[in-house]
1. Out of P, Q, choose the structure whose coordinates give FRET efficiency 1/(1 + (r/R0)^6) of positions 52 and 148 (r between Cβ atoms, R0 = 35 Å, to 0.05) equal to 0.20 when calculated.
2. Match the computed value 0.70 of FRET efficiency 1/(1 + (r/R0)^6) of positions 28 and 108 (r between Cβ atoms, R0 = 35 Å, to 0.05) to one of the structures P, Q, and report its label.
3. Of the structures labelled P, Q, one was used to calculate helix-only ellipticity at 222 nm (-39500 (n - 2.57) for each DSSP H run of 4 or more, over all residues; to 500), giving -6500. Name it.
4. Hey, relative contact order in percent (Cα under 8 Å, 6 or more apart) derived from one of P, Q reads 18; which structure?
5. Which of the displayed structures (P, Q) returns the greatest value of mean projected area of the Cα convex hull in nm² on calculation?
6. Which structure, out of P, Q, was mean count of other Cβ atoms within 10 Å over residues 20-27 derived from, given a value of 19.8?
Structure P
Amino acid sequence: MDLLLFSDVHGDLDACRHLVDRAADVDVVVGAGDFCVARRNLAAPIETLSAIDTPTVLVPGNAETEDEIAAQVSAAGWDAAHVLHGDGVTINGQSFFGIGGGIPITPFGPWSYDFSEAEARDLLAGCPEGAVLVSHSPPKNAVDRDSKGQSLGSTAVRAAIEETRPVLTVCGHIHGSWDEAAEIGTTSVVNAGPEGVAWALSSRT
């Protein structure tokens, strides 16, 4: 199964249009959150991305809530998109499970859609073994270093990876680690970034 992975477009419509152009060449598109900036102007990037007809999995970032992104996907008539947060979907026989938001809670204040590690553990409880795990926040100590080298990832996300052994984990959130990959056990972890990463489930392309 060929995937197109991305995150953190933050309202960049040129980036969105580039992703639309690439989406026809893959089996599933995965968007790991932060489609807008600080809960503002979400409609335009979702409207642009809604031209994607390929099955698509989205999770909210910390810049938009689950309800906000679901409402915009519905308004855009984006029937190919599945918004996940604490739940999953199966596409072409492969399970996908999603969790959005900033984990752990960010310092950005009330606009940020954040969750504690304890809340994240509850949201991740239903993740099946062998899924593609889509998490806006990276796991602790894997593709989670900011521009100052600080590790800002989630212990709950890492524990879920260690317990359920996803075939792939897709994340974003920490811009300093965009387009980087790591391994946790047998699981590849990719911090996708806005340019998009083509990925076959067995290897990077």
Structure Q
Amino acid sequence: MSPGLRERKRARTKQAIYDAAMRLFAAKGFHETSVDDIAAAAQVSRATLFNYFGTKAGVLRYYSEMLADYLTRSAEEVRSLASPLDRMRRFLEGWLEYTVQHEAEARQVYLFALGDPGSLLNGTPARRSLFSVFQSMVREGQEKQEIRSDLPSEHLAGLILSVYQAAVISFLFAGEPLERLADSAWKFVLHGVAHHPPGR
């Protein structure tokens, strides 16, 4: 088997396990779903599941990896936009778009995270990567004087991402229209982080 074919087969197997797990989590709940349930639904062995994801919670972390890949590609696509603020907005819109496209999966991930605060506090490699990408946009905005520079870029990036995290949660669990949430979130962010010359 060629390396390319082997990688495609691995990717299909990983996706099949992920899809089966997400269906079960939605139907039964995370804690009520066993590793054996997932393996049987995906038609793989327990060992194969552990080989791909390590743990049952590792299946949920795969969502963050896919989101990170999506947003990293999105960041590359908008690199030509002149304004760091425009790039930041496109990055954040991409996050919300991905959430809409994968609403049921996102809900399972957040249900788990909200029940286990440690999972939110201890950033995964994917989340740290996304934070780094976003922070670099903020830093560039500060260098170009589009974004306030009286706060460190990592603090501003964290605050902005927290606002959008709240928007995602409101969409997933309170049924708030995401378009309105996105508009409000961006106006809030723009008012708080945009650079305003003295006297304004």
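1. Source structure for this number: Q.
2. P
3. P
4. The read-out was computed on structure Q.
5. Q
6. Matching structure: Q.
None of the figures in this text is laboratory data; all of them are computed from the coordinates on show. A quick note: this is a predicted structure, and the numbers were derived from the prediction, not measured. Cβ atoms are built from the backbone, for glycine too; each structure is taken alone.
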